[in-house]
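Just so it is clear, none of the values below were taken in a lab; they were calculated from the coordinates. Since this is a predicted model, take the numbers as computed values, not measurements. Cβ atoms are built from the backbone, for glycine too; each structure is taken alone.
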Structure I
Amino acid sequence: MMAGAGMIAAGSLHANGNVEVEQLGVNNTLVRVTGSGYLMLPVQELNEDARINVLVDGKIAETIYVRLAQTKTDYVVPFDLSPYEGKNVILDVVTPQGRKSVRDAKVDVCWKGLELTDTLDLTDRETKYRPVYHHTPPYGWMNDPNGMFYKDGVWHLYYQYNPYGSKWQNMTWGHSSSEDLIHWKHEPIAIRPDGLGSIFSGSCVVDGNNTAGYGEDAVIALYTSAGVSQMQSLAHSNDDGMTFEKLPSNPILTLETEARDPNMFWNEETGEWNLVLAHALDKEMLFFTSPDLKTWTLQSGFGKGEGCQDGVWECPDLFRLPVGDTGVYKWVLLCNINPGGPFGGSATQYFIGDWDGKTFTADRDASGVIPTKWLDYGKDYYATVTWSGAPDNRRTSIGWMSNWQYAADVPTTQYRSANSLPREIFLFEGADGELYAGSAPSPELLALRSRPVVDKSNVRLGVKPQSYKLPAVNPDVCEIEFTLEAADANEVNITLTNKKGENVRMTYKPQDSTFSFDRTESGLIDFSDEFAGVTVSPTFEKEGTVSVRLYIDRSGIELFGNDGQFTQTNLVFPTEAYTTIQFASTGGNAKLKEIKIYPLSI
């Protein structure tokens, strides 16, 4: 591997064959590969994608897109040759960069950087910002979580994945599994692109009654095939989601206009399958029914002119929840949009209402309007969906912890993007009498805690800050839990800071019932004009008291207020770890009723 390429280290090079490069013209190159293992492809992120047709015994086996290095190598990515072992493999490469002559094309650094290796070293080389206890891909780009299901004690998480670079492209279903929602095992890629296009988001269910005919408890995946058009395709798995076989007659569902991200579930009351499909550009959700997961009938649509209409609608979910302990149940429709979030870019809105198996009817507020509601008021929480078949009637969710405004520009290269922490969605009544959806940290996260390094109570707050040190070991990996009583103050300021003065400023304003998060001085912010800013959430209370749990994990902070009634998720990139948290009040005294700071270990 080229020195300094840094993304993935190789084992023994050229151990199992050789690589021959034949220049055919200024933009066309043949690469003949003899051998096995992995072919390391040099990447230069600022370049445009080269199209690589992988020819196996003269036929196109697959097509991938890679930003092949022209003047320098930022990192390398592996192309796995194991599916083609013993066969003739040729990469037919078409590069978009203009050149004056074949001589110029020959000096591109990627051609000398093509190397074979028999093993990969996936050791993390980006520990400064890669989260410790959040799920991330081993390398490459990740966006929307999708296809999640729970079966036999294992949580399966699929995600939109580019294994050939740290920017969006080559959408496949990456796969990880976990027994506790904390420790994730990276599994082989589950579903790869084919002649119908890339593999966009979708959902999985366990077909316990064998309605699709693939066997009892077969895992059925419904996903979007994204080529020239977007269509819905089906695949099934008889090995608990490790490998999938695509339906030969795909696609199974087509529309005249763009639609994607199918999310399906079994409706016990009607005895059939229900499906929500995002009619993306029309900014509505479509609802279908099916007896067998293969034949779908359109029943209705919802959303035109309702809620936030500023961006494309996608990544839907629909599920039933109790309203506290009232005995009343309501349905929640998640609708992820981009752009149009409350503070710019992508975000998750939702609607509460009723579902009769064919039609969703949204609740209206006192003025007769269907209100716009947000599941998270931070900048970096998107594509929220829930696990199918979660135990104990849990509605466990996860989101993509980034924003389309700058996701491809954040200061990491070995990987890009993490998932949020797993959360439990619930319904509650706010101080205004409206129903809202909250999301609390999943109970499994309590296992991360070590003995608190700070445990104080009843601390009076005034203008002079009260300071507490974060854990000496891994201060950027911790949980902070505190409760504020501030009815007599104008505001309480909470500041995370490091020795360089980089900081995150949070402000609770009891009179306004708001909580804000300011990352304008949080560290690295100049990679995007859209990154720095302030996010603000309602606290849904009027009593001047809030409890907060902060999860800090190197480059991300998740804030849960009042047991998840309000949340904010925001990325941060401090050049040094935050080491101190400070509390101060203005316009009157307040009380830090309790504070505990927990080191976290995984």
Structure II
Amino acid sequence: MLTELSIRDFAIIDHVSITFKEGLTVLTGETGAGKSIIIDAIQLLSGSRGSVEFVRHGTKKAEIEGLFTVDSTHPIFKKGEEFGVEIEEDGMVVLNRTITHQGKSICRVNGKLVTLAILREFGQTLIDIHSQHETQSLMDPDHHIELLDLFSDQELRQSQEEYREVFVRYKNLMKRYKELSENEQEMAQRLDLLEFQFRELQEAELQPNEDDELNEERTKLLNYEKIYQGIHDAYNSLYGEQKGMDWLSHAMTSLESISDFDDQLGKMSEELSNAYYIIEEMTFQLSSQMTDLEFDPERLNLIESRLNELNRLKKKYGATVEEMLEYASKIEEEIDEIQNKDSHLSKMENQIYELGQDAVVEAKDIHDLRLRTSESLSAQIHEELKDLYLEKASFAVDIRFKDGKEGDPMLDGQPVQLLPNGIDLVKFLITTNPGEPLKEIHKVASGGEMSRIMLALKRIFSRHQGVTSVIFDEVDTGVSGRVAQAIAEKIHGISVGSQVLCISHLPQVAAMADTHVRIEKHVENDRTHTVVKELGHSEKADELSRMITGAEITDTTLDHAKELLIMAENHKQKQYK
């Protein structure tokens, strides 16, 4: 959830710091007080485009910072690994966005500088913003298949993994087939290049780990004098009269002479004796090393020359000798493919056909599972719409195959196009008037209906999408009466067990708030300032009364406001049971 939001020198806000809580937080206030500006600031944290117009007049930069807390299973941890951003086990994520008066945008995640695109990746994982006018994924047909799959069970996800494995192999093989079958001139040029590279690697006579072994030998030759002197000094310190071995022998003899008088002394005598013979063996090895050690300048020159040759090849074919050998093996196969193109193309055609049909079988399973999922989704959405007084609305999920072209895999005698998520095109369809045909959501509903449809969809999908904070910006515009009360209850339902921030002009929604924040605009010293205030219980009633009348508080409106608060409390108690 969004725990803390700090905004500085942003639009008419000089400095505001807001602490948010779980559940439903409603922001109210007069038009122009700065409610939507706060949502604009949160949108910038989620990666939306900034503008120099956001920088408060007379200042050098606008700065927005948000602190989010997530649990250990949140997908933000995978995002952190993907983009190299460290996220501690306590699950605290800080997004920071600075816009300068020159129009530059500086983005940070947990203190690390990131691009706007990366900030958007993190922001959209944490924040889901819905406004009345903004086109949302819920309304965008291109995203409907993702939402349907999100609603599905583990069986569909398992089938998708199996399909994607086959699909990737199919696409890679298709790509290779196209490269091999098209453009004779490019293939001839490619063959010339590969044959030249293969000859060069063959003539180099590469040996596994050759570079490591040569570097080790080179190091020894370059440090010959230092190595010889070290061995010489060590040997002389141990061997000879009055040297190390002589003193160790004296110590060993002394302990042996008294070892029978004490068990501990006997043990020490034995250990010293073992150590003596180990060190004695080492002196023999040091002597042998000095005898064998030889400086060969010609060998050093040969090694330097060979390493230079290997380094030259590494710039072209791989960072290590192993990588170069792997590359040589790979291009040898490609040379064989090009030289025997016809036979390889024939073999690949058979493989493409078999993989394509395997993918169609997997995709058909996914299609059938989606049909089953769509029935469950439609039933739940109808229940949600009924609660929002759209009981006569009809919702359906349109699932059809993506038509293919000649040469594509066949299903029931028709070519189908393989897509990354299957062979399906998915659209959510609805009609709000009996007798009217089902159409795409964004083409049917009025403003008030759109708000209710979106809430019904959001109520269902918010359980599956995993975002930390859901934000509604005046999505309740254009409704009133019993519909307003139903919307209020839906918005609060979405907030149960999560966090919802909502800008609203409806007293029914404000009454349902777990936390009610009033945004006010003050003028001091000829400058406009935005003030944020969390309301207590009695202040909530006063604010609701203002929202009802739009003017002075009267006893009647105050009683109505208190009644709304009681109704809201009763609804919450029923909901939590």
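A few notes on this one:
- Here percent of Cα pairs over 17 Å apart, for residues 378-457 alone is compared for structures I, II. The highest value is that of I.
- Source structure (of I, II) for relative contact order in percent (Cα under 8 Å, 6 or more apart), computed value 22: II
- Source structure (of I, II) for FRET efficiency 1/(1 + (r/R0)^6) of positions 242 and 346 (r between Cβ atoms, R0 = 41 Å, to 0.05), computed value 0.00: II
- Among I, II, which structure scores highest (criterion: distance in nm of label points 7 Å out along Cα→Cβ at positions 314 and 530): II
- Structures I, II, by distance in nm of label points 7 Å out along Cα→Cβ at positions 130 and 330: label with the highest value: II
- Which of I, II yields 2.8 [distance in nm of label points 7 Å out along Cα→Cβ at positions 322 and 338, calculated]: II
- Computed -500 for helix-only ellipticity at 222 nm (-39500 (n - 2.57) for each DSSP H run of 4 or more, over all residues; to 500) - originating structure among I, II: I
- Highest-scoring label, criterion being Cα Rg over 2.2 N^0.38 Å, among I, II: II
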